[in-house]
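Just so it is clear, none of the values below were taken in a lab; they were calculated from the coordinates. Keep in mind it's a predicted model, so treat the numbers as computed, not measured. Cβ atoms are built from the backbone, for glycine too; each structure is taken alone.
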Structure P
Amino acid sequence: MINLISIKHLKKCFAEQTVLNDINLHIGKGKIYGLVGRSGAGKSTLLRCINGLESYDEGSLTVDSIEVSSLSAKAAREFKKDIGMIFQQFSLLSRLNVYENIALPMKCWNYNQTHIDRKVKELVEVVGIHDKIHAFPAQLSGGQKQRVAIARALAMNPRILLCDEATSALDPQTANSIISLLDTINKQMGITIVVVTHQMSVLRRSCEDISILENGKIAESGSVVEIFLRQPKALINLIGRKDQILPHTGINIKISLSQEVAQKPLITEMARNLQIDFLFMGGEMERFRDSVLGSLTINVNDEDYTGVTEFLNAHRVPWQVLLPLECAEQALAEEEY
């Protein structure tokens, strides 16, 4: 895999406050990469470092082997042509119609009118708003405004598309349509997309790899599937613990199911082989981009715990012991203390 963006030991400070500290990550060409974390974790600042809107104090940040901090003012302006940006609040000019908003970057670069006309008409088809080409932003829905913003970001034929909470201002159904559009753009145009978000639905449906930021540092990195199956502490800190009612007797085991495992009768096979009974406490299946992942929580007798976990380990199925909610909260409080 060719890395289009490489970041090594990057540090960024605002006055005395360190916003990013020792950031290391690599984003492959043509990938959809997610940067996720709570508000203030440093996600948007990192995005602005990638497109050259923010400088950095230490470390290296290269895009296609070009060190961003080494660019002259003229070279930086050329560099930014290759990077499109989409914002949460669309950032459209209200006095311009759809055509004019999309055409604006090309006009700023003095492209001829024939090229501009052809490109705008091509892009409104790509994003599905050809019938709104002469409408003004006030006449558009939130989803339509974001489609205009995406078309504008694609006007200069960028190699990288940066999305800063691009679906946060939209209702779930509209957000899903925007995610599908970005996925189509990635597959058809080969554009590398970096997504800053706090929405788990965006990560599951669009991203291939993610980094979880905590307090300006990368707490976890890896494929979305691997991280959601493994359920590391950084992910739990981000999404929280579900308010699941669990018994205080026996042992509660949460079993993570990959797509391959979910298609097999593994749990019933385990019950037959071990000749045991257990309680089903809950389960769910969710779509992750091109695959399906799930989890299942069971309650087993103390004496059956070893046999169950040995069976799961032998089949390489991730699992973890869950405590009843009040016990989990107490354990978490003691850990933080």
Structure Q
Amino acid sequence: MDDLSDENRKIILKGKSTTNSFIQKLPFGKSKYRSYLPLFPIAVEQFDLTKYDLIISSSSSVAKGVLTRHDQLHISYVYSPVRYAWDLYHQYLRESGLQTGIKGFLAKYFLHKLRLWDYATANRPDYYIAISNYVAKRIKKIYNKEAIVIYPPVDTKSFTISDVTEDYYITCSRMVPYKKIDLIVEAFSRTEKRLIVIGEGPDYDKIKKLATSNIELLGFLEKNKMLSLIKKAKAFIFAAEEDFGIAPIEAQAAGVPVIAFGKGGILETVNGVFPNSDISTENITGVFFKNQNSESLLAAVDFFEKNIQVFDKNLIRQNAQKFSIERFEKEFKQKIEELYENWKNNKRVK
């Protein structure tokens, strides 16, 4: 984090100091750190945490593998087991063009070694906390460990309800393959329905070629402009299979219904139904589609439009409030204190 300004460091870290791994000092270590993936395990093991009683790791890759003693409490907040080494392994190789050749062989070898290390370090945390039940199931599958579930914080306060709903759909995401923005754009290119796409990334040019005249690709937008567009949309479109998914919750915080692929963490954050289901249930906040293809997405959009009158902006926002920052801070603090007190009491007994 050496590239942060002093002011930004104070805001983000609230005055706390940081210690970087040796990867930060390697050539292009700040900008192309992913190229050093084979070194991640050894890098995280170099952090000396011996002076602390309590260690909380925030892990989407290797942080859970930090070294601790038997008389230290290690709680790992896990966003996902290493997805490109486990459940997204084949997709990662395919989309990165690493299925064949020397580079492909090396990628497969290093990911194999990462899987072995990741499994071997499964016992290092004393407790796992997962960001969703969906992730907790993967932790059980891969590490054979039970996980407590505490949903991440979402800045719901920044979003407000608009009295105006305009005739367009919206999606907002970094343009990378697994976000499936190309699927959304391809689907809407078959219709005359207006779609606004916010975001940029490696797939931007590819997606732009798919867009027809009813689709606007706006690239990166300042936060205020993005919020203004989201809250006036008919619905937010989401086609990824996510571990949790913050963007659909932000849309709900603005009172906007969500039309989403019905798999993953979205099933825990959107109170939705599949097309042709009974939509008379109270507090419906979205519609799910069953398959990641255009036909399934458009069927969900059609079902939504036929039942648009049942969606209540205030009720939709209430659903989003369950994931607020304040809720997270209270819940996380209570759980950490509970686990720490239990650990201290057990130490005394022993």
Structure R
Amino acid sequence: MPLPKAELHLHIEGTLEPELAFALAARNGIALPYADAEELRHKYRFSDLQSFLDLYYELMAVLRTEDDFADLAEAYLTRAAAQGVRHAEVFFDPQAHLARGVEMATVVDGLARALEGAPERHGVSTRLIMCFLRDESAESAAATLDAARPHLDHITGVGLDSAEVGHPPSKFREVYEKAANLGLRRVAHAGEEGPPAYITEALDVLGVERVDHGLRSVEDPDLVARLVRDRVPLTLCPLSNVRLRTVDVLADHPLRAMLEAGLMATVNSDDPAYFGGYADDNFHAVREALGLTDDQLRELARNSFLAAFLDDDEDLRKAYLAEVDAYRF
């Protein structure tokens, strides 16, 4: 039985396995430019973030209907539960779907159908986080937030993802202020390929409560001291970092040093269909590559529940933490 954990950095579109992509393409009458799932899987090799994003957006074409989004989320939840995930905070990218003529209601209602049944079917609680594409305009982000207003009963927070370099967090100051006024929680990708200064901006300008990735924080000792002092969670994605070449090999990953420095690190899978592993696969990989101890793995799991947006259900958070404490390796 895997170590109980929360997954806080997971793009639902990034869980699209080749076999499901072909099944949805057939259902929707879409011809993919690949002979079969095996040929497509060979394309899941990337030189950097942009090379991944090109394929990621191409394959979204198969997602057309509410059933498609429900099936995508259900497939993820099945895998996540088998990997010890007890709580999942799921990102989705509405702009990528709206641009294809897929309505917000189609996306949110499909995802919500699967997520809301997850506690009963999979023993997994969930939250849904709507991400803005940072390489789109701030005006597009604001329009997306407006389009989401009728669906905020399903949406816990907002995030910021896609191509980071050249798109600082401050670009989205106004839409994050609007999101805060609507009572939405705030996270943002920062310090994956972008500089440590983007992490500081995300904290100071956007008011984020968690930093997604935050890998490059280790380059700025003052920033590390601040993150430790303020107990700001970092949602690290080790296998993703290797696949996208932000870390050459997993043995070079700073996760262990981050834990030893007192950073509130968590381990997540990011886009697991593309990056070679789901949540527990990442835990196993860093244990082997970095020589993490049982206590450090337990700390990562505890951090994930402490960082989760479970403020409305502290009893559930306590129950999850008790599961981690009782776990025997």
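Here distance in nm of label points 7 Å out along Cα→Cβ at positions 22 and 238 was derived from just one of the structures P, Q, R, and that gives 4.1; the source is Q. Kindly point out which one of P, Q, R the value 6, 28, 38, 24, 5, 0 was derived from, the read-out being P(r) over Cα pairs in 10 Å bins from 0, in percent. Attributed to the structure labelled R. Hey, Cα extents along the principal axes in Å, for residues 110-197 alone derived from one of P, Q, R reads 52, 33, 17; which structure? Computing Cα extents along the principal axes in Å, for residues 110-197 alone on every structure in P, Q, R gives 52, 33, 17 only for Q.
Look at distance in nm of label points 7 Å out along Cα→Cβ at positions 134 and 286 for each of P, Q, R: the largest one is in P.
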